[in-house]
Structure 1
Amino acid sequence: MPPFHPRLADLPEEIAVFPLPGALLLPQGRLPLNIFEPRYLAMTLDALANGRMFGMVQPDARGPKGPTGPGLYRVGCLGRLSSFSETEDGRLLITLTGLIRFRIAEELPLAAGGYRRVRADYADFAADLAVEAEPPALDRAELLAALRPYFRARGIEANWEAVEQTADSMLVTTLAMVCPFEVPEKQALLEAPDGMERARMLVALMRMGAAANAPPEGRPS
């Protein structure tokens with residue numbers, strides 16, 4: 001068991017959430033964040049003093065706005081503050097390491113610092129806490145065959161040596177988090193039932209993205 005890896009029984013029932021469109025956190029993924037808004041500075045400092053955890057969740061543009069802010073997707077991911085540093089201009093640079101997905105059971109009143117809080121239900125995602133071997137049957141060649149044209153179409157430079165050396169499960173997690181998919185696509189990746197389904201969805205999204213961003217026929221890329 002890795003250091004600081006919690007048990008299901010240790011997880012907080014009430015958590016702060018950071019609603020940020022396009023910012024996907026997955027279990028075992030690492031998300032760097034630049035914290036500068038006063039309410040999220042307060043949230044981060046409160047988390048550092050109380051268990052070092054908060055949730056990432058995406059706003060849902062289709063949902064009605066409530067008294068605490070825009071509608072939220074119902075599934076997010078709890079993360080642990082695994083590193084942080086202060087800047088001279090008052091920002092906090094942090095890394096959030098994904099632990100487990102959660103379902104929002106209820107939104108709570110705003111915290112004193114002005115940030116949003118929810119009651120989290122982890123029951124459907126207990127398997128996220130398992131530290132397992134690499135998932136079998138991932139077609140890595142298929143994944144890389146989709147990744148190269150997608151990056152080329154989006155103008156993304158990649159360290160291919162690092163990509164080749166990254167373990168299968170972490171490669172899927174990292175690509176799902178960093179690829180510039182739309183908010184609903186990011187949410188679908190988050191809610192995929194397991195790593196294999198997430199990998200299949202990732203390949204499909206990259207193929208569609210490469211086709212949508214390819215230069216017109218007859219025009220050089």
Structure 2
Amino acid sequence: MSDRTERLLHIFADSFLPLLKAGAAFTVPLTLISFVIGLILAMITALARLSDFRLLALIARFYVWIIRGTPLLVQLFIIFYGLPSIGVTINAFPAAVIGFSLSVGAYGSEIIRAAIVSIPKGQWEAAYSIGQTRAQALRRIILPQAARVSVPPLSNSFISLVKDTSLAASVTVTELFQKGQQITAVVYEPLLLYSEVALIYLLFCSVLSGLQRRLELHYDRFTAG
């Protein structure tokens with residue numbers, strides 16, 4: 001074994017655990033917190049867009065238009081670097097959570113809205129015929145069916161969010177990618193370190209893809225039953 005190969009193996013072994021810890025300590029919590037908040041925001045936005053209250057629907061459409069029409073990296077920069085110029089300073093991790101949550105909320109709202117719209121109108125009419133209000137029909141009949149339709153695209157959004165958290169390095173969050181950059185600056189082996197970072201992201205996403213598949217099978221059985 002050459003000295004070069006031995007050095008690379010030594011670097012790989014020494015850096016794997018710190019990178020994995022950075023992923024577990026920052027990437028995973030950042031993903032989970034942002035997705036949960038974003039999902040709540042997505043539901044609110046989707047219902048607002050379907051509301052008969054025109055002003056509320058316009059506000060929701062404007063929010064979705066802004067977030068979907070601008071790069072996520074630019075949004076993070078505005079939140080972390082831009083807002084302090086008007087006296088609003090947000091720490092790195094909360095700033096990243098806000099940015100990712102807004103993104104999930106906008107894109108997720110379109111998924112949920114499309115799922116609700118896809119439910120046949122006969123379901124609404126059946127609910128009304130047994131005396132349910134619009135809110136009751138939505139909660140008891142429409143949303144449970146829409147949830148089954150939304151699971152695959154929302155799961156894909158969650159997996160994409162895991163990878164998007166690498167952008168948090170740009171606002172100084174020491175997540176997986178940022179940790180990889182720090183180690184690379186010391187050992188000067190960018191190909192090895194960034195490949196290792198990619199491998200850990202791949203491991204995370206593979207686990208989530210397996211969980212997504214199990215969730216989809218669960219809903220398939222529930223639908224079939």
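Among the shown structures 1, 2, from which was the value -26000 of helix-only ellipticity at 222 nm (-39500 (n - 2.57) for each DSSP H run of 4 or more, over all residues; to 500) calculated? Please report the intermediate quantities before stating the final value.
Values: 1: -10000; 2: -26000.
Going through each structure in turn, the value belongs to 2.
Using the calculated result 2.2 for distance in nm of label points 7 Å out along Cα→Cβ at positions 58 and 210, pick out the matching structure from 1, 2. Only structure 1 yields this read-out. In this comparison of 1, 2, the computed figure 22 for relative contact order in percent (Cα under 8 Å, 6 or more apart) is attributed to 1.
Which of 1, 2 yields 0.50 for FRET efficiency 1/(1 + (r/R0)^6) of positions 34 and 146 (r between Cβ atoms, R0 = 30 Å, to 0.05), as computed? Walk me through the numbers before you get to the answer.
Numbers: 1: 0.50; 2: 0.85.
Checking each candidate, the match is 1.
A value of 13.6 for Kirkwood radius over Cα pairs in Å, for residues 10-89 alone, calculated from one of 1, 2, originates in structure 1. When mean count of other Cβ atoms within 10 Å over residues 106-113 is computed for each of 1, 2, the one that comes out at 22.0 is 2. Kindly point out which one of 1, 2 the value 17.5 was derived from, the read-out being mean count of other Cβ atoms within 10 Å over residues 74-81. Computed on structure 2. Computing P(r) over Cα pairs in 10 Å bins from 0, in percent across structures 1, 2 gives 7, 26, 28, 20, 12, 5, 2, 0 for structure 2.
Bear in mind that the values in this text are calculations on the coordinates, not laboratory data. Please read all numbers here as calculations on a predicted model, not as lab measurements. Cβ atoms are built from the backbone, for glycine too; each structure is taken alone.
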